[in-house]
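Multiple structures follow.
What follows draws every value from the coordinates through simple rules; no lab data is involved. Since the structure is predicted, the reported quantities are computational estimates derived from the model, not experimental observations. Cβ atoms are built from the backbone, for glycine too; each structure is taken alone.
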Structure I
Amino acid sequence: MASRRERREWRAEFKSFGVGLTCDWVRISIWREEKLQEARRWLYWQEHRHHYIGVIVGVIIAVIGIIAAYFR
């Protein structure tokens, strides 16, 4: 089982390779299974992070709107 430090190093490595190269290497399964799984997880977050950021911003705006309506 990989340690947190190893996973952090892998994510830094994936970031340095970029999405395209990491995606290619996942396709040809160049890494051992544990690192391959972490690469897939990293790619998923890279592809979907804008969705999560949008949801977080929407929630923050909704909370601010509720607070503003409460103090009127």
Structure II
Amino acid sequence: MPWCFATINNKLGEIYFHRVGRGKKSKVVFEGHCYVKKSEFKTKGERRALDRESAKSHISYRNKKYKLC
């Protein structure tokens, strides 16, 4: 199951998802998320990926639904 870092409700977190369909018509289906702390990641590579990915993706979670912002 793929995952990535994202900003979820203005907090840092990991989002888990999978894709349905193929090509340009594929849709992303969110499976779940968990909040993480930046201090949990020690190496430079992890922190660099965390900063890069969380800046790109902002997600809102409300009423058991995810929404890309």
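Things worth noting here:
- Structure from which -29000 was derived, helix-only ellipticity at 222 nm (-39500 (n - 2.57) for each DSSP H run of 4 or more, over all residues; to 500), options I, II: I
- Identity of the structure behind 4, 15, 26, 24, 17, 10, 4, 1 (criterion: P(r) over Cα pairs in 5 Å bins from 0, in percent, calculated), options I, II: II
- Structure responsible for 2.1, with distance in nm of label points 7 Å out along Cα→Cβ at positions 2 and 34 calculated and labels I, II on offer: II
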